[in-house]
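Since every read-out is calculated from the coordinates, none of them should be taken as a lab result. These figures come from a predicted structure and were not determined experimentally. Cβ atoms are built from the backbone, for glycine too; each structure is taken alone.
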Structure I
Amino acid sequence: MTDPTPYLPHLMIAWTAYLIATASPGPAVLAIISTSISQGRSAGLALALGVLSGSYTWAMLTAAGLSALIRSYGHALIILKIAGGLYLLWLAYNALRAALRKDAPKSLVSPDVRPSLKKLYFKGLSIHLTNPKAIFSWIMLVSLGMPQDAPASVMAVLIGGCMLLGVVVFGGFALVFSMAPVNRAYRRARRWIEGAMAGFFAFAGLRLLTAKL
């Protein structure tokens, strides 16, 4: 394996960009936060794992030459954009229903009610896989971290570092926002939080549907 040390300046720039992007509020991060504070640690971690899997999928496709495929099959991105926008609007609808509900969800008041971790995993995966911005983010990261003469082994180091950062960031959000004090605060402000989530998902969905790729 080629020594990646000479490429560390490029890798550090790419890793910093990835850290800022993953830690910034977005559909994936806010979904993790909302799920963690409303349904608990395991639910938040399951959704975070789905988000991370989606990010890893786009990373692998980018490494395999996704940018060339995009140039050849640009219409596929339009379909993906529409699917992503509609999915975010569906999340907004569900959040609005929760905000309008006077009683807390059963998962908050009954420890015997557990959400499907598999369903939450695929929810996180869907949020990331249907977001075309994730594709361009990875193309940007590769352009930052991979000089023209860099060998393929540097790509593995780049993706590995990003995935480690993703575990820390997404898992950290799930762990912090599933703590008991945060959960109690959520119960008091549940309807306001769900309303804010509905507004954000609706805004993100409409913006994605109307954005130019």
Structure II
Amino acid sequence: MSTTLIIILVTVAISVWGWNDPAVMDRWIMNPYQISRRGQYYRLLTSGFLHADWGHLFFNMLSLYFFGGFVEMVFGALFPGSGAIYLIGFYLIGILVSDIPSFLKHRYDPGYNSLGASGGVSAIIFAGIMFRPLADICLYFAFCIPGFIFGLLYIAYSYYESRRGRGYVNHDAHLYGALFGILFMVVIYPPVIPQFFEQIANWRLF
């Protein structure tokens, strides 16, 4: 069984547990006020294994499934024998890093909550884009665009919505998870930068 699939199964199990046990949901959700006031920093991580509903869970885990397998292979090639450890560490740190801006922004708001694996999943997606920027990403299984174009649109949209500060989606987690994914791959494998731009240079619209 792949490490990616294990992460998915664990996330599904914990999400379902949270839906059936409000005490778990209340204790593990990312509430910046509780983190700041009571030092419950574990919430920055545990919230990444909780989801609001089946739709939220399905979308995140489907994205993780499609991109996680490839990133797992990349780590396996870069770090033979330790690829699984790097993938797990990368994913968990992605969740943590993506939650920090929301924690700092809302640490005085007791009513703010956030949950979901979006930050870690965004890190995985953008790590994959760095190595395969021309691979198509299909939205709603119909409209497909190259990964690097999707990435630019995704970051721009997340930044815009974050500045607006409306709705219930944590766009900060999406944005900083994506940026973390890019930075991490650049740090551990600097040649990814020239390889990325070389591939883009060969792209043609028609």
Using the calculated result -27500 for helix-only ellipticity at 222 nm (-39500 (n - 2.57) for each DSSP H run of 4 or more, over all residues; to 500), pick out the matching structure from I, II. I
For which of the structures I, II does the calculation of relative contact order in percent (Cα under 8 Å, 6 or more apart) return 45? I
Value 53, calculated as percent of Cα pairs over 22 Å apart, assigned to which of I, II: I
For structures I, II, which has the highest computed value of FRET efficiency 1/(1 + (r/R0)^6) of positions 15 and 47 (r between Cβ atoms, R0 = 25 Å, to 0.05)? II
